[in-house]
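Take a look at the structures listed below.
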Structure P
Amino acid sequence: MEKIILPKIDETIYKEVLDNGLTIYIYKKPGFQKKYAYFQTKYGSINNVFVPHGKKEYRKVPLGIAHFLEHKLFESNTDESIFEGFEKDGAYVNAATSYNKTYYYFNTVDNFDSCLIRLIDFVQSPYFTDENVEKEKGIINQEIDMRDDDPDGYLYKKIVENALLKSQYKYDVGGTKQEVGKITKEDLYECYNTFYHPSNMYLVIAGDIDVNHTINIIKNNQSKKAYKSTQAIKQKTFKEPDEVEVKEDKKTHNVVSKKVGFAYKMNFDLKTDEEKYKFSSYLNCFFRILFGETSDFEENLIKDGIVKSYFDSFMQRYDNENTTYLVFFVADSDDEELLRKKVEEKLKDRSNLKKMFELYKKLLIASFVRKFESLEMCVSYIRTFGIEYDLLDKYYDIINKSNYEEFIETINKLHFDTYTKLVLDKKEK
């Protein structure tokens with residue numbers, strides 16, 4: 001067993017790799033009652049062009065299939081549902097699919113061992129039939145309708161679609177009704193057998209855990225399951241162009257007043273995780289200084305009548321062969337051009353940056369350390385960073401060693417000449 005020691009934040013994570021390739025990480029936190037376990041595969045909505053296990057040719061599977069597969073793994077061929085089993089043990093269980101991962105998790109105070117085996121077993125026991133696949137399509141389509149009925153969710157989804165061209169991040173995690181309608185049980189098994197091999201998965205466990213005991217019960221469980229050896233999964237990657245798919249778009253929706261959203265698109269050649277993290281940290285700092293809670297930008301927009309009651313800004317990173325950033329601005333406004341003009345004027349503002357940068361840096365360091373005081377926040381933070389937990393110390397160093405000169409050098413690389421705009425108007429009665 002390997003001990004990953006993080007001296008900068010005074011934490012230790014235990015790591016074990018089983019013979020079948022499954023990687024286990026245990027974060028022991030004495031004194032905490034609640035325990036957490038996440039069973040995660042490196043498979044999400046962007047992983048839809050690949051060479052299936054046992055095949056030689058690339059295949060493109062229907063959009064939304066990773067999310068569909070997550071739903072179907074909760075299908076049981078017994079009278080007791082997966083949820084009922086966890087409820088009997090006093091545990092909460094759920095799952096989620098993102099762009100590049102799917103995870104199944106539970107938390108509990110009691111019966112941790114039985115819940116852990118239950119989690120592993122149901123994820124490793126797929127049960128797909130023609131009937132239950134067809135039944136699920138109706139449920140997924142209802143979810144798609146619910147997301148599209150939400151103006152904010154719809155606005156974000158359409159802006160991303162309009163901004164990206166080649167990147168698989170272009171598509172919503174849940175897919176579309178048309179694509180979901182194509183999914184078969186054979187598709188699900190092909191994706192499952194490719195991406196749910198233990199060598200492509202890992203277990204993250206946190207709480208007041210007996211490390212050796214927990215490793216042993218997982219080993220015992222996995223020794224009873226036969227897994228064929230597998231090779232690295234071949235997947236197609238894409239380089240995202242600089243231009244946008246649609247520059248200006250207009251839709252009607254169930255909004256109370258007109259809603260405007262636009263996003264600036266920028267591509268950069270960032271190679272390592274550390275480089276991406278540092279670049280993103282500086283960009284987040286910059287946009288929070290200009291448009292965050294400490295800024296009076298929103299207040300001034302409302303006071304001047306440009307925005308009625310709401311303004312928001314945020315940034316998303318999409319890792320393709322290159323790295324794409326979209327910087328979003330959303331507001332209820334009747335004058336989208338004046339709003340964009342005000343935003344672009346603010347983006348050129350360099351006053352008071354140094355003082356605010358030093359303040360933001362202190363807040364970021366405090367926030368980083370504070371996450372390890374809450375087990376739930378800590379688990380979420382570790383899971384988000386993925387499996388390279390030894391990088392956490394490097395991330396701490398990146399924050400701690402960040403400096404104003406490098407910050408300015410980074411934001412001077414930003415350009416705001418490429419954007420996409422979407423207006424949501426009220427539907428006519």
Structure Q
Amino acid sequence: MFEVFRNAWKDTNLRKKILYTLFIIVIFRLGSNIFVPFLDMSVISDLMGDESLLSFLDTMTGGSLSNGTLLAMSITPYINASIIIQLLAVAIPALEKLQKEGDEGRKKLNTITKLTSLGLAIFQAIGFYALLNVRGAVKYSLDQGFSGILAAITIVICFVAGASLIIWLGDQINEKGIGNGISIILFAGIIARAPSSVFALIQSMSADMKNAILVPVVGIIFVIMIGLVVLMTNAERRIPVQYAKRVVGRKMYGGQSTFIPIKVAMAGVMPIIFAMSVMALPQTICSFFGIYGDGSSGNDFWEGFVRLFSQSSWLYAILYFLLIIAFNYFYIAIQYNPVEIANNLKKNNGAIPGIRPGKPTSDFIQNSLSKISLIGAMFLAFIAIFPIIFRQLSGINIALGGTTMLILVGVALETVRSLESQMMMRHHKGFLE
């Protein structure tokens with residue numbers, strides 16, 4: 001990977017793109033340190049418990065959420081909007097048609113996604129303000145008349161503006177930089193949080209003799225996890241395809257052999273995001289009624305209910321594991337159509353050796369896909385719940401867990417592939433050489 005970056009740096013055009021990407025990341029980090037007015041930062045920091053969804057979102061935003069800054073919501077509205085549009089494309093024929101119209105269709109879908117993300121950003125900003133207001137993190141509440149209304153409008157506008165700025169910065173990277181803009185910004189936010197997480201682990205070593213042994217073990221586990229994620233991200237099942245020879249005029253076409261690649265981790269981190277959103281709903285809804293699972297509300301039943309869905313509960317880990325597997329199958333089912341693949345092979349005189357065209361081919365692809373999906377789902381579920389199990393057994397919280405590791409490795413591999421493809425376009429040998 002370092003060799004790829006070194007070779008890319010030697011190319012003038014690629015060097016400009018890399019520097020422009022770094023410039024956008026600097027702007028992103030500057031925006032992460034512009035504080036939103038009328039907020040009490042100390043109260044917001046107390047909300048970011050180790051077992052809450054807010055803690056995970058804070059890691060994804062590079063600490064912007066716990067500091068109450070302009071980019072507190074980061075790219076979460078855009079990610080949620082992308083997921084919603086992908087799901088709706090299965091049910092709405094107009095959106096499905098746009099997916100098949102090439103670049104023009106993708107541009108229209110991207111515009112729809114941005115408009116959807118704007119609506120979600122407004123809704124999420126209002127919800128986050130309501131949560132902060134209930135917990136006393138807003139200096140002027142709505143009960144204080146004009147001052148409270150002004151504070152509410154200012155906070156919501158700042159959060160929505162920050163989310164819109166993130167989307168714009170991502171578009172700039174897509175046009176003039178390297179890699180996928182949104183992924184790069186997400187990568188930068190997680191990396192920015194890494195030093196504080198490492199420092200917290202080092203501090204825990206001096207606080208407890210047991211941690212002095214366990215923290216080095218955590219480092220070894222991280223190295224193993226990185227290797228496992230790289231292996232599974234690149235792993236694929238290749239179904240061989242043979243194209244029949246055909247004569248058109250005086251020329252013969254076809255006859256070559258190729259394959260259909262099926263990625264083991266085809267769904268990426270999406271099933272984890274789906275499952276995490278579902279598991280966070282009980283805590284999120286109860287928090288609006290002042291029930292946080294800490295016993296402060298005095299309602300023993302609902303306090304116990306909320307604690308069942310905290311990350312310290314084994315029920316949470318079991319449900320989380322099962323939901324990731326279910327959502328992995330669901331996501332692949334809406335993204336991968338074996339019947340369409342079989343029909344395309346038949347139209348182009350292609351066939352899988354030993355398998356008859358038509359329904360037998362689609363059944364074979366479906367069976368292969370089911371087996372690969374199970375392996376990928378088990379891998380994602382294990383990566384996601386491992387930090388929870390490790391914290392239960394050792395008492396050490398791993399802030400950069402399996403989900404963030406998947407994102408980091410996935411974005412790094414994607415960026416390297418983007419650099420390699422651009423270098424190949426610029427340095428391929430001409431036919432006269």
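No value in this document is a laboratory result; all are computed from the given coordinates. Just so you know, these numbers come straight off a predicted model, no measurement behind them. Cβ atoms are built from the backbone, for glycine too; each structure is taken alone.
Upon calculation of P(r) over Cα pairs in 5 Å bins from 0, in percent, for residues 144-199 alone from the atomic coordinates, which of the structures P, Q produces 4, 17, 15, 14, 14, 13, 10, 8, 4, 1?
On the way: P: 4, 15, 18, 20, 17, 14, 10, 2; Q: 4, 17, 15, 14, 14, 13, 10, 8, 4, 1.
Answer by label: Q.
Assuming 9, 20, 25, 26, 16, 4, 0 is P(r) over Cα pairs in 10 Å bins from 0, in percent, for residues 80-239 alone as calculated from a single structure, say which of P, Q it is. Write out the running numbers ahead of the final one.
Working: P: 8, 28, 34, 23, 7, 0; Q: 9, 20, 25, 26, 16, 4, 0.
It was calculated from structure Q.
Using distance in nm of label points 7 Å out along Cα→Cβ at positions 192 and 352, single out the structure from P, Q with the greatest value. Please report the intermediate quantities before stating the final value.
Details: P: 5.7; Q: 4.6.
That would be structure P.
Among P, Q, considering only Rg/Rh (Cα atoms, Kirkwood Rh), for residues 32-95 alone, which has the greatest calculated value? Intermediate results must be reported in sequence, preceding the final value.
On the way: P: 1.10; Q: 1.17.
Sorting by Rg/Rh (Cα atoms, Kirkwood Rh), for residues 32-95 alone in descending order puts Q first.
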Matching -24000 (helix-only ellipticity at 222 nm (-39500 (n - 2.57) for each DSSP H run of 4 or more, over all residues; to 500), computed) against labels P, Q points to structure Q
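Work out relative contact order in percent (Cα under 8 Å, 6 or more apart) for each of structures P, Q, then name the structure with the largest result.
Numbers: P: 22; Q: 17.
Top value of relative contact order in percent (Cα under 8 Å, 6 or more apart) goes to structure P.
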Origin of the derived value 85, 49, 46 (Cα extents along the principal axes in Å; candidates P, Q):
Q
